[in-house]
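Multiple structures follow.
Rule-based calculations on the coordinates, nothing more; no lab input. Here the structure is a predicted model, which means the values were calculated and not measured.
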Structure I
Amino acid sequence: MLPIGDWRRLQDALITANFWSLPPMVSSQGAWLDGYNVIVEGRRGNVFRATTLINPDVDELWQICRVAFDLAGLVDVRL
């Protein structure tokens with residue numbers, strides 16, 4: 001259970017990243033020899049959304065992951 005302030009911060013990050021309007025897959029803006037995929041899932045009422053964010057240059061990935069890392073106590077982890 002998240003405190004209300006943390007929950008609002010996560011909600012704000014999802015809104016800023018336009019999470020509820022993202023396509024199922026957001027591709028990298030550049031070419032990478034090595035990379036990763038992050039799947040972000042959410043539910044708002046009866047609406048379920050899953051989006052795959054590919055590689056580190058996707059802005060939406062940074063907007064959501066920074067808050068998730070901070071809430072997990074990983075503030076000092078450099079993304």
Structure II
Amino acid sequence: MRLLHDRRMPRGRGNIDHLAVAPTGVCVTDAKAHKGKVRIARPVFGLEKLLINSRDRTRLLDGLDRQVEAVREVRSRSAPKM
């Protein structure tokens with residue numbers, strides 16, 4: 001396994017805090033310094049929300065989704081051609 005830290009996002013859109021690269025896959029970790037209880041709100045209607053200390057922090061997941069997509073894009077470009 002290789003661990004990579006503080007990697008720049010393509011086109012200057014922030015950074016990826018931590019990457020763990022192993023033969024079985026890649027794990028993207030976005031570190032934050034929030035305090036409080038973390039939970040997922042699953043309403044009957046509407047989308048799930050990430051709540052930290054009862055505050056809606058769902059937008060943090062949008063940033064993580066962009067990071068994961070950037071890693072997928074790089075992996076697909078560098079994958080060996082069969």
Structure III
Amino acid sequence: MYASAIFYSLSKVPPKLLLIVAYNPLAVVIDQARNVVLWDVPHLWGSYGVLSLPSFVVMILGYAFFMRTKRGFADVI
């Protein structure tokens with residue numbers, strides 16, 4: 001929850017840590033929703049597009065990893 005910017009705005013994050021926090025796609029979505037609800041600032045739709053590509057790549061890689069190792073999951077659990 002702390003990495004997702006639920007308790008704070010992204011504008012309060014120090015510049016050194018902003019790049020790390022910005023890697024979390026949920027942080028940007030939550031900050032956008034907060035700006036719309038509280039401050040009546042319109043959505044920045046381009047940021048959703050920028051976040052969609054890496055999220056899709058991670059999803060595909062995670063699925064491929066799971067499909068290769070799914071036989072071992074039953075033994076571990």
Among I, II, III, structure where helix-only ellipticity at 222 nm (-39500 (n - 2.57) for each DSSP H run of 4 or more, over all residues; to 500) as derived comes to -10500: I
Top of I, II, III by relative contact order in percent (Cα under 8 Å, 6 or more apart), largest first: I
